[in-house]
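Every number in this text was worked out from the coordinates using simple rules, so none of it is lab data. Please read all numbers here as calculations on a predicted model, not as lab measurements. Cβ atoms are built from the backbone, for glycine too; each structure is taken alone.
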Structure 1
């Protein structure tokens, strides 16, 4: 039986308290991490690309040729340098205001803070959660490629339409210690 309401097929009993909170929160991960580790969290932009999608994107109800933005970021402790989370976000760019698109392209501000500053009304669906091996994500989280990570995927809607498809990754055993 899962103790995480609305998250089927994922057992949270073996996770540490923080990982259980990160898996189930419908708030902003950046704020949860800042409160948990008592340090500001900075966004490290790995890449932000904007391009029309070659094929339809069912997750966001987009037709081929629709403009999308793909953002890859790390959430890192501003003082400690610890990499707490890695995220990839696929965005229906044409469904956003020009100002919000601009701020997303700059890549300096976490999504939750952008939603607040742009007064974007959002609704998040319940996440799909699974364990997996870090593999190619290892450097983004300062873990070994064989380490277990938690993958959390969900969509965020505005006006009943999906706009953001978010996938977040956290080390299952918690973040690596500061260097």
Structure 2
């Protein structure tokens, strides 16, 4: 059974479901001529952005705003996003906005998920920018501790060795 909840900030206007669908609710609208008319609610179309995330446009009192659907599902069902957290897609699919696929986490958690799913933009690379292959023998893993947690970066050993040689030759 699909569960629908009001979207915070749009109570009485829009709802989002645990299956990642958004609907508008029945309401009375006064147009610019002062005429009141009934507008029937409907399930809204979700539009994919260039980056693969689904979005929807919500409006209230003439103000419109574009929302990522995963943000609306998380907001309605998981509560407000904790500071320094973002919404994670646990299966790596940007258009799977089912509640069971979403969770809050740090940027590091999200990047770690992306590497695990193979969706990280650098994770799929097989060679460094100078053409050296990333093999276990030619790859150094650097652990970076930052403001939002720890991350790992691949460093080409050949490039690192060449940079060290260039510095010592000067």
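Details
- Read-out relative contact order in percent (Cα under 8 Å, 6 or more apart), computed value 22, structure in 1, 2: 1
- Which of 1, 2 leads on mean count of other Cβ atoms within 10 Å over residues 9-16, largest value: 2
- Comparison of 1, 2 by mean count of other Cβ atoms within 10 Å over residues 97-104 - largest value held by: 2
- Structure from which 9, 27, 24, 17, 12, 7, 3, 1, 0 was derived, P(r) over Cα pairs in 10 Å bins from 0, in percent, options 1, 2: 2
- Source structure (of 1, 2) for distance in nm of label points 7 Å out along Cα→Cβ at positions 49 and 137, computed value 4.4: 2
- Entry that produces 1.00 once FRET efficiency 1/(1 + (r/R0)^6) of positions 33 and 89 (r between Cβ atoms, R0 = 41 Å, to 0.05) is calculated, selected from 1, 2: 1
- Looking across 1, 2, the calculation of FRET efficiency 1/(1 + (r/R0)^6) of positions 41 and 65 (r between Cβ atoms, R0 = 35 Å, to 0.05) that yields 1.00 traces back to 2.
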